[in-house]
Structure 1
Amino acid sequence: MADYPEYISPKRKPVPTPDSIVENGVVHYGTFDSPFKSLNLLDADAPCGGKKQSAKKKAGRLTEWEAFEVNMDEGTLISAIYKTTFGMGFSIFVWYDKAEDKIYSWRNVVPKKKSRVAAQLVDDYCHCKTKHSEYRINNDLANGFASAKGFSEGKSGEFSIDMKFERVSAPSNAVMPLAKTKDGELCNPLYSEKDLFKATGHIVLNGKVYESNERTVGIIDDHKGYYPYKAHYDWLTTMCKIDVDGGQKHFGFNLTRNQSVDQDAFNENYIWVGEELHPLPPVVFTHKDGKKKASEWHVTDEKGLGLVDVTFKISKTFYMPIHLGVLECYYALPFGKLSGYLTGIDGKKYYVDGMTGVGEDKTTRM
């Protein structure tokens, strides 16, 4: 791996991961080289705005989810188990059928306490069960493995998954501050780890079986954080295999623009190429035609260095708005085609023309 160029902050270089994300009440911010054994964000002294809060209030403010994402020849799946600040939990499956250009979706809501999100990725699991669904995500990232098995029934018919993951890349593991106190102290920590995997297994949709092959690739997206009362982020990803120097390698990228108070030092923008992880600079998202009518996104590096230039042409979008009194959430999950390129730290441009893209546009107000 080449040395980091000047446009990448030294704070983006992964350091050895402490056992715990919080020690003596203080959050470890930065970029880390392996999963945390303990994601004990509830032990932070004053995570929300730097103000002391009771254990109950801290637990109520913490948003958690783990997503299990798969790209196959026939379609792309985004699935996850959530625990939200809205007092509810749920599992979700969103399957985008490429040939039909159609979205199939299932959401299964439970009280927050009945949705189990893994305490960490090393050796824990997620679980959510309702009358018409059950989903379990098993984590064994200490050994580089994960798996997911479950089913759901609803308006889109019947869905099931039985898939195993084997990690092929270094992890993207970042802890970012989403706010500062009046005294300039970092607060509102957001932890996010993403890993790229070889995927094997199958998905069944309304009786049709989709089997994995050598091109099937997956991502786990683990997420815990204290969002500000008004929060927003944009996200775009892909996962596949590409030809690199005459051989096939697993490939993916993660582009996010959130409320990190220092985008240069604290972000999670990366390219995965085989075992290598290439950090990217801060990026900005431009939504053509606004939110609900957006037909195209354009993502570029913030400082205009020509390092990231990706266009995302949206085909179909899954919407999941939440309205609970003073609590509001706008959530859009678009699928479509990518074009353009991203530049690795070795100076090589990786073109993404024709790849399937998946994005998120999320705004919350509490």
Structure 2
Amino acid sequence: MKNTNKKPEVYLTSKPHYDILDGLRGVAAIMVVLFHLFETHNHGIHSEQIINHGYLAVDFFYVLSGFVIGYAYDDRWGKMSLGNFFKRRLVRLHPMIIMGMTIGLITFYFQAGPAFPGIADTPIWKLLLVFIIGCTLIPICKSLDFRGWTEMHPLDGPAWSLFYEYIANLIYGLFIHRFSKKWLAFLVFIFACVTIEFTTYGSKEGYIIGGWCIWDPAQVRIGLTRLLYPFFAGLLLSRVAKLKHYDHSFLMCSLLVIVLLSIPNIGGNTHQWMNGLYESLCIIVLFPLIVFMGASGNVTGKRASKVCRFLGDISYPLYITHYSFVYLYTSWQSKTSATIQQGIPMMILVFVVSITVAYCSMHFYDLPVRAWLKKKVFTVVKQQ
């Protein structure tokens, strides 16, 4: 007999956003796009990379994510089931993952060239199989790595960080949301020690870059190291921070993000531990400080509010869709051997296209699909 007393899945309306944090996420996403474009020209010598620490934007995203998760969900567990939480996160994140994979599918064969010699020989059935697996965010096996970069998602490289984001959400939903502030602080301290140990000793080159290759234990270690401290430090910050008022905090925090991600290599090849210490300083101290300052600030003026809202709206779509166009740029550069100076017009084109696709994806796909899913899966009620 059918149970007619089953409670509907309730979708508590979202809390007000921290506009400045949304804007900072957009600033960091733009820095990621620029980092990836310039990365094409470093010839494997990362110390010469322009926007040298741009990859640390991922660690900054994790701090932001932990803070926002704590703010949005910590006080709702009496009204929200575990399944409800996971569904909310899937509705929020997964539509754009599918979009990122779809753009990667559409542009795939156009990326053929010296940089990706395996693309031309990739059969359609294998491409479609990788696409289907990618849409689930399950890492592919080695035999399906047709690009040759050992990515867990070769149609959309940045999706690796969403894989770890899901792990963080899983750990939070199952266990960590029950932890007291003291226990959470203890975990954060342990994870900070792990981060320092890796950046100064465990990393051979003084960089914490990596995490995208799931079948390599060293890459898994990097991925988890990059995830655990930032995410749970952000969560702890949301619980203990007594926010203050800072004027012009969006401008100050944006400049800090840009500068920290752009700092050249520190220490060179002879003192690589110095670069590791710099990265630990950014991840452990400066990124949480920026999030604190951003959460403490207020957006004043319609223009600043519009800028923050626009940057926040495109931040996730830009991050998860731009890399297909970076693949295209990389293929073009490998065919033409263009220098950075010669490649600047094409970089500008890729940048503009990436922003445009991100905005259109958000406006015409992500928002409507998420609204439809909410209606199908949840009963929407106002937060009390």
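One of 1, 2 was used to compute distance in nm of label points 7 Å out along Cα→Cβ at positions 146 and 210, and the result was 2.8. Which label is that? Label of the source structure: 2. A value of 27, 60, 13, 0 for P(r) over Cα pairs in 20 Å bins from 0, in percent, calculated from one of 1, 2, originates in structure 2. Computing helix-only ellipticity at 222 nm (-39500 (n - 2.57) for each DSSP H run of 4 or more, over all residues; to 500) across structures 1, 2 gives -500 for structure 1. Quick check: 2.5 is what I get for distance in nm of label points 7 Å out along Cα→Cβ at positions 98 and 346, calculated from one of 1, 2. Which structure matches? Among 1, 2, the structure yielding 2.5 for distance in nm of label points 7 Å out along Cα→Cβ at positions 98 and 346 is 1.
If relative contact order in percent (Cα under 8 Å, 6 or more apart) comes out at 14 when worked out from the coordinates, which of 1, 2 was used?
On the way: 1: 14; 2: 34.
Clearly, the read-out refers to 1.
In terms of FRET efficiency 1/(1 + (r/R0)^6) of positions 298 and 354 (r between Cβ atoms, R0 = 35 Å, to 0.05), which of structures 1, 2 is highest? Numbers along the way, then the final one.
Working: 1: 1.00; 2: 0.70.
Top value of FRET efficiency 1/(1 + (r/R0)^6) of positions 298 and 354 (r between Cβ atoms, R0 = 35 Å, to 0.05) goes to structure 1.
One of 1, 2 was used to calculate log10 I(q)/I(0) by the Debye sum over Cα atoms at q = 0.13, 0.16, 0.18 Å⁻¹, for residues 162-249 alone, giving -0.64, -0.82, -0.91; which? Matching structure: 1.
Where a number appears in this text, it was derived from the coordinates with a stated rule and is not lab data. Predicted model, so just to flag it, every value in this text is computed and none were measured. Cβ atoms are built from the backbone, for glycine too; each structure is taken alone.
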